[in-house]
Structure 1
Amino acid sequence: MWKIIYIFAFHLVAHADRHILFIVSTMNDTFKNRSQYIRMAFALVAIILILRLAYIQLFDKDYTTVADAQALREVVQFPARGYIYDRNGKLIVYNEAVFDLMVVPSETLVRDKNDRKKYHQANDTALLCRKLGITHADYEARMEKARTYSPVVASIFMKQISKEEYASWQRDLYKFKGFYVQRRTLRSYTRPVGAHVLGYVGEVNDSDIKNDSAYYRRGDYIGQSGLEKTYENELRGVKGKTVMQVDVHSRTIGHYLDGKMDCTPIEGNNLYTSLDLDLQEYAEKLMSNKRGCVVAIEPSTGEVLALVSAPTYDPNLLVGRVRGDNYSMLEADANKPLYNRALQGAYPPGSIFKVAQAMAALQQGVITPTTGFACNKSLVGCHNHPSAGRVQDAIKMSCNPYFYNVYNRMIQQGKYKNVFKDSQYGLMVWRDYMLRFGFGQRLDIDLPNVKSGYIPDTSFYNKWYKGHTWSFSTIYSNSIGQGEVLVVPIQMANLACVVANRGYYITPHVVRYVGNDSVKTRRKEYVTKHQTGIDKRYFDIAVAGMNDVVYAPGGTGHRAAVPGISVCGKTGTAENYVGKVKRADHSVFIAFAPKDDPKIALSVYVENAAGGGGTWAAPIAGLIIEKYLKGTVERTEVERTYMEASPCQPLMKPKPATPKK
């Protein structure tokens, strides 16, 4: 029935002029009395107006939208984003209230009394600009952007106004038609640390809105890195809304339907992390004036205690209206403070890789615990030390020729007479063992943009050498953590966990629980043990060798020693080339402590720090261990030395671009 009425009404209204002409012409033939003509004309006009009003009110949705926009104001109530705590219950990230100044462009104009087709500003724009601290040109640009979005729907005119700024002109807001404020929150930090692991929040883009159009709207904010990104759905909460009635002057006059259309926002869940805030802050201080990273993990649980990428930055820089300018400044910095070296830096591991090599070789049976090799420098360069007569001594002295021979036995096992085919088989077996340690694959830590590093396979070398004509003699650099092997620092710390646990690891992760004080949940994938399949007795050898690195004569990591604590470690010196230019070596160290009941395992990587792993990375690791296990550092002179040191070779200046001809 309503469809028939609608069709009739639409047709009559749309073609009213033709209908009137037809009726009038008919009346000329039918009616002679002029008074009858006038009465009929008035009746027809009345019918047309009634039908037009019925159409507008019953069927035209645009009219309803405009009417609602003029009479009602729907204000989004943004939920408080979830807080972030450290492992000891210390607050790391919280929220502070800010305000967005909203505008409905159509409500900022009034009709000209003399010419209804013209409109004038309803507001004193000069006064508004002074209150907001903007120019008139800026005002016009913001209004044009708002009109483009919608003339009748509210959009953001000025975002992220602080409580102090808002308070200075709050009482004058009623003077400006079409403007009102919308409350939201911004992130704030109890200490200026943890930027790379915590992440930051930024305005949504078109892709974000497309991926979740049910939640996000233009002007909303979303986690863009770190924990803020990984746990966005848990942290963001559920939006609420308040529907208000407004008068002709755009002033609120009460809740629509006594608030029956309102809904309260639901705050986001909290993150209870494994981070030790004090340790995080301390590690960042140790890495000041340096390029590199630190990753510290509790080996028995896989919980990340600290994650530092240096240089770092104050997370407060990427909050508020100054975020864009500060981001551009950080992005332009040649030292790359936005780059998370701990998760994204793929480096040659150097000699720390020898621990994994030894374990794989022992399990395969190509060597025994008492296998010895001469320190033959004609095979590969090495520092001066006695020849190693057993695996434990080879780890302690970090003998390059020893592990050259170990790798040779793994790659050329004599399974096939053809040396190239034999190498293919040996490399596949070797690579499988390396993957068991978590190398060559992305460790599924609950942080974004984690690199996998690289463990070369047969297809890589087949392509590189254009066939199968390669063998151990062409790839031997892998034996000492150079060559084509690349490892991410989180994987280096994970290697320390594997040895500390005597053969397994739990995937590193930052968040222990998600929820609130009454209900907390834990992700199940972060309790699974990943076994290497290597006998515990072989890891006992690795533990003994790494303890000798720190304490025994001939060890390379004495500077990692902590009074009263049994530290196990392994130094690494990774060669570094930029193209064909040799740069200062990287200083590398992995460690765990105490030896027999490990509470912390870590990796330290200092870029371009000449002197090797024992010179820079090892003492930094020792200080971090002391801080975590003792709660304080007693060796204050050592602490001061390494906090103030700037050992990294300056970055190479980029070559000027060649002008195009």
Structure 2
Amino acid sequence: MLQRMVKVQVIGPKRNLDSIVDTLYQAGTIHLEDASRDHEQGGIILRRVEAKEADAIAASLSKIEGIQLVLPKKTPDLKKQKELIDSLSQKGQDAIILRAEEVIHELEATTRDLITRKTDLEFSISNFSRYQTVIEKILLIEGQIPALEGFEITIILIQGEFEGVLELIKEKLTQITKNQCELISAPIDEQNIATVVIFNRKYSSDVHTLLYSQNVNELRLPPEYLNRPLHEILVLNEERRIAAVKEVLEVEEELRELSLTWQDEVAALARLLRDRHEEIKVFNKFGQTDYTFVMLGWIPKKFLASTKKILHDTYGDEVVIDELPTTPDMMDEAPTFYDNPKILKPFEYLLSAISHPKYREIDPTPIFAVFFPLFFGLIVGDIAYGFIILGIALLLKKKFGERFDWIHPLMNLMIIASFPTIIFGFIFGEFFGDFGEHMGWLHPLEIMGVTWHRLDALIPMLVLSIAIGVFHIIFGLCLGIINQWTKMRCTKYVSECRKHICEKAGMIIVIISILILLGAVIQIIPNILMYPGILMLTIALAMIIYGGGVIASIEVISIISNVLSYARIMAIGTSSVVLALIANQFGGMMEVAIVGVIVAALIHLMNILLKMFVASLHSFRLHIVEFSPKFSEGGGKVYNPFGKGGRG
């Protein structure tokens, strides 16, 4: 439901700007407009409000969030956090910044040192593990490694497919070291080869430069490992790895102790600073004089009284919020706020993916909530499928609803759409396709002389789909006329709106006249009505040309195409029935009953998942492509209140 918006002006003492902004942020009801440009307001020149603390708050927030990220997570004490937030909020912004700086001074250096130490240790542990793996593999060739004083040993790792590069490296090393080097290789796994390189230490710099230039993975052993037997290196390496692991555990324990002491206060400060940061970002939208500030914005009429009460209870008569007089032209700039019942929220969420309607346009959500499930049910139309879709939606909502925000609205939409699916399944006599009919559980209903078995009633289903399309398109054009009539209250749009009304009315008459002519041709209505139909079509074309010009007459073809597009309801629904029948017949062909059941179940499940997507997609398309453009211009400004309840 479209909420009436009013334009408001908030005026208060500049000395209380921070606390007043915080109060309005907590209320979360005002959609702010820019009042920062130098202009006269009642004869007073307003200047931009400068937020002097913005940099300090941003810097403190960044550091506090960094500390929060480092501290191990524990179960939060929400009561303690609330008490800290309330206490610091009452003391004001300066107290919050001061306390944040004290906590940063206490924790920043300590946590930075601890996390750096932990990172270095974890890197060392990783290296120790690599040393362990490689040394164990080359231990078998230790007898081939000469123990020469003044020589250095390094290990390079090469993928087996590049083994040929070893000859090139050996040739260059021989030149660099004047033949004072040796290479001994051994496979360490199916893909990698470890090569021990022994060379005269005085050529160390040139050797390492060469190995780096060849882009090989060099495993340089620590100095204390050199000139030791490999088995001693293994023991020393394991001792150092165990010591590093122990030290990591000690660091983690220190961080846990810090978290137990500080996490709740850090979380409270992070929340307060985030709120202040959001608040202060809009300061440049406020105007000011030497002693007062001015805030302009829009607020839903139903929130105005409560917002006034909050300000009066906190600041008395020092802060005034006035409803400003507006003209129809000004209301054209008002933000759009559709506050629909909970059951309509999934459809509102889906429509938010496209352009929002303007303030005075009709809210399409309730209309979408009627026709989307109707189209979905007509396409799927199976009792068993409806119950399974309901079950899948409930399961996904329960399992993933908290993890993904989009799961809730989309699964709620599927839950709603499952009910017309079940109802139409009863009308069509479908339960897993024709399985229910074969079992004698149900049969297609006969309505208006037609037995609604979808494969036998293809023509009635096509006529029904087109009839729905005719009604839907005419309904959209009528809504478009209402929107244009409402828009005419803006004097600058009067001439334009009259032409649009004439054009849309002409489109309605075109559809009706074509139906009359078609009925006369196939002789379901008297032939004499063909002449009024031709006259109506002529008048309609004249109205369309008047409203939109000669080019608009081409839209007649487009609108006929829009109506025929609703035939997809019958076509996609029929494909669903056919696939269900294939599942039953294919399953029945299996000699082993359990195999037949499994095969049929898999095909039915594929059909259900496919139809969940396809039926949703085409139902949505019929609204967005065929229906909505008939009445909605789009491009509206979304109500985005400043505060916790807002989206920005």
A value of -20500 was derived for helix-only ellipticity at 222 nm (-39500 (n - 2.57) for each DSSP H run of 4 or more, over all residues; to 500); which structure in 1, 2 was it taken from? 2
Figure out for me which of the structures 1, 2 the number 21 belongs to, where relative contact order in percent (Cα under 8 Å, 6 or more apart) was derived from the coordinates. 2
Identify the structure, out of 1, 2, from whose coordinates distance in nm of label points 7 Å out along Cα→Cβ at positions 124 and 580 was calculated to give 7.4. 1
For semi-axes √(5λ) of the Cα gyration tensor in Å, the calculated result is 70, 29, 23, so let me know which of 1, 2 that is. 1
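Each value in this text was obtained by applying a stated rule to the coordinates, not by laboratory testing. Note that the structure is predicted; figures quoted are calculated from it, not measured. Cβ atoms are built from the backbone, for glycine too; each structure is taken alone.
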